[in-house]
Structure P
């Protein structure tokens, strides 16, 4: 590959430059801050920059969001400490989803066979009542089915079936989750 020839192609961050600067220098540091532990303030900051967020969402300290204007979170969702939502493409988190500590949602990859290391962004969709346990990684284009669980440290680049528990790297189904 030739990184000196890399370009982002037709990709754009999805917001004017002034908004990106405000986010990087004001919004993002406030969101990540451990000095502002209140979820309501963090929700307000994200909404102010274009995120769609439901009611009673809990956001812990240390959470990073690349582009809030590409983030949608339903009602009663929890985002744990040091979660990183690296959303070059949209991330949709439905209601009653728990992202535990240190979860990484990655919506972009590169084509290692392309001579210019072409950027390939793709959305992540996490359906209702799913749990992504601590230190998990979810790759671009993944849909986590309703009620699915990805256990501690799991890594997936493939979609997860509803009401199934997954573990490992790469994540494999280990058993069916019973209705609650």
Structure Q
């Protein structure tokens, strides 16, 4: 029987976003394969998590391509970006919480994604839309944190899935937008 590696990664991502402590047995069962088959493809949980990291980076990259953060009004670009990221929020939430990913350095894929997102916040500052006292790197981290928190809130039933993009983008922009001083 041929195993579709992408299908296994999608199944693992789906389970681990809901249950980050799931065992390899649970992951195999969710993917519809045996534990031995899972281990033939991923030598252990660390290897699976690394593969999920690459999977998440790829999906987030496609979401950014769709959002076109380099185009248009910076605040509108943030809203587009959050809306396009929302379908991958669960895997981002899982990866955001995986401390083991950063032992031994960052994956270059994250650096490329961070540069695109940070570039949007920098552009917004240069255009006068975003506050200058919040660094673009900090706004990028805040975005990841809010997206992860939103995914967890939806997962736990505390927030409706249809509302999360609006809530994340408006909370982030509420803190990031420059306020015009009254005369």
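Read the figures in this text as sums done on the coordinates, not as results from a lab. The structure displayed is predicted, hence computed values, not measured ones. Cβ atoms are built from the backbone, for glycine too; each structure is taken alone.
Upon calculation of Rg and Dmax of the Cα atoms in Å, for residues 38-85 alone from the atomic coordinates, which of the structures P, Q produces 15.4, 48? Don't skip to the answer; put the middle values down first.
On the way: P: 9.4, 22; Q: 15.4, 48.
The read-out comes from structure Q.
If you rank structures P, Q by distance in nm of label points 7 Å out along Cα→Cβ at positions 62 and 134, which sits at the top with the largest value?
Top value of distance in nm of label points 7 Å out along Cα→Cβ at positions 62 and 134 goes to structure Q.
If helix-only ellipticity at 222 nm (-39500 (n - 2.57) for each DSSP H run of 4 or more, over all residues; to 500) comes out at -3000 when worked out from the coordinates, which of P, Q was used? Working shown, then result.
Details: P: -3000; Q: -22000.
Label of the source structure: P.
Consider the structures P, Q: one of them gives 0.35 for FRET efficiency 1/(1 + (r/R0)^6) of positions 126 and 150 (r between Cβ atoms, R0 = 25 Å, to 0.05) as calculated from the coordinates. Say which.
Matching structure: Q.
Please compute relative contact order in percent (Cα under 8 Å, 6 or more apart) for structures P, Q and give me the label with the greatest value. Intermediate results must be reported in sequence, preceding the final value.
Details: P: 14; Q: 22.
Once relative contact order in percent (Cα under 8 Å, 6 or more apart) is worked out for each structure, Q has the highest.
Ranked on distance in nm of label points 7 Å out along Cα→Cβ at positions 14 and 166, which label among P, Q comes first with the largest value?
Working: P: 2.1; Q: 2.8.
Evaluating distance in nm of label points 7 Å out along Cα→Cβ at positions 14 and 166 on every structure, the highest lands on Q.
With volume of the Cα convex hull per residue in Å³ computed per structure, which member of P, Q shows the largest figure?
Numbers: P: 113; Q: 125.
With respect to volume of the Cα convex hull per residue in Å³, the highest-scoring structure among P, Q is Q.
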